[in-house]
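In what follows, structures are represented as structure tokens.
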Structure I
Amino acid sequence: MTKLFISDLHLNPAKPELTTLACQFLQQQSDAVSEIYILGDIFNTWLGDDLVPAEFSDFTDTLRSLTKAGINLYLMVGNRDFMLGKAFADAVNATLIKDGFELDLAETPTLLLHGDSLCIDDVSYQRYRKVVNNRFLQWCFLKLPARFRQKISDKIKQQSQQKKQYKSSQIMDVNQAEVEKVMFESNVRLLIHGHTHRPAIHQVRLRNNQDAYRIVLGDWENKVSYLLVDDQQLTLHDHRLDNQQQTLRLR
């Protein structure tokens, strides 16, 4: 059966057209796929499962309709929506999976990541990532009133934008040695992730001289970006790719 992978939708209450695009796309895929994986940054900001914006109601209804139709839905948090939790996943009948989730695709060992953990050259970001993923600090954050959570979130995003102005694009991309290390230690031949907004299929040579592949999911902006995987091949669809797609035979 065909599996669908997407990430980095960055849904935002201020951009209803993006939410509409996501709903329409997912509804169109409902008869064609058996499983859907969303690998983080579903939402551009997430202040907690108790504060779901009304502007996302159509999207959450769409997710419920997919799972009600028998599609298995898996959600992973990203660096933007790291506060998304089990309560939201349960509300749409989805399974919340951790960064580093493993599965077999066409009998090929595969690792799923959001992708930010691979960007180890960005030292300041990795320090930030460690802090915001601290479970105690997250618990404290969720105890704050909504207005304080929003202020903290706005401040973090403002500081992030300022720092990006002084960082090279290379620093904010994945570290190739880290990719090879993670794949080798996880004993996988496929790695699928998002975060970097650079859709592509990359060949990787592991330490044991085995060929492997890293598939980068694209961000959505105003157009869809997605990966389809069946028992024979993997196809990455994105308007930034040559001929709009790239294909990798798995068998």
Structure II
Amino acid sequence: MNEEGVQVLLDQDTLEARVEAGEVPDWVAAHYESFTDGLLGTRNDSPFPCYFGVESVRKGWPLYTAVESMTDPDALFALGETILEYLEVYEDHSEQASLVTFFKPPERELSEREYHEALWHILQVLHAHDPEPWPEDIPTDPDTSTWEFCFGGEPMFPTCRAPFYDTRKSRYCPIGLEITFQPRALFDGITADTKAGQRAREVIQGRLEDYDGVCPHADIGDWGVEGDREWVQYMLSSDERQAPDTCPMRVTRDHPKGPVVIGD
């Protein structure tokens, strides 16, 4: 951790120091500034909706990495290695150590549809080259309430920010794609089947409506709740006509996996 370079695992203090010293590419610095400004600032006189995320950034708990392409195989393979390193250290690093991943912005402006395609391409490539088998207790069918993305044997919740969110500013990143990977273990004790989880959801949804100025997205739900689906929450739609109707990811328990990518 904290090695030299871009596609490495960094703690918040190290990344912040490198940003201030001009030791990272401009796009990495812009991503970091956008991320911290979004979580620590206010909009419509309301703080960022997820107070767990706000507290985490204030205390310097997250880990970070940057990826030089959303499509280049070597860049995505390197991301997989970084996620594996993260999974080895996150529990000892801090109480809420999510992995914040900044992607180099594309050379041209992308549509919402293209960002959805980019996300699912990234997750599919990670899955195809996952060194660990898909966990036995997680279904392979995304159209179930207990499905979620898994890598390195760990179920995790990847949430995105992207440039196409004109109104849902809680999901807006003007720089490019950003994915925050959160292992399911980080949600222990605050899921929908607990009183703490129910209270947290009420507070977050109330702050979300104030922050965004619009009603919470209809697809927002909870893992394991009948009728709710995880995959649609990873990158919430702004224009549902540009979002996929079904999960584009194909999951297999076969191990090792073949090089299956979207479009094959």
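List of remarks:
- Highest-scoring label, criterion being FRET efficiency 1/(1 + (r/R0)^6) of positions 63 and 183 (r between Cβ atoms, R0 = 30 Å, to 0.05), among I, II: II
- Mean count of other Cβ atoms within 10 Å over residues 47-54 from the coordinates reads 14.6; which among I, II: I
- Which of I, II yields 2.8 [distance in nm of label points 7 Å out along Cα→Cβ at positions 119 and 151, calculated]: I
- Origin of the value 2.1, where distance in nm of label points 7 Å out along Cα→Cβ at positions 55 and 87 was derived from one of I, II: I
Every number in this text was worked out from the coordinates using simple rules, so none of it is lab data. Since the structure is predicted, the reported quantities are computational estimates derived from the model, not experimental observations. Cβ atoms are built from the backbone, for glycine too; each structure is taken alone.
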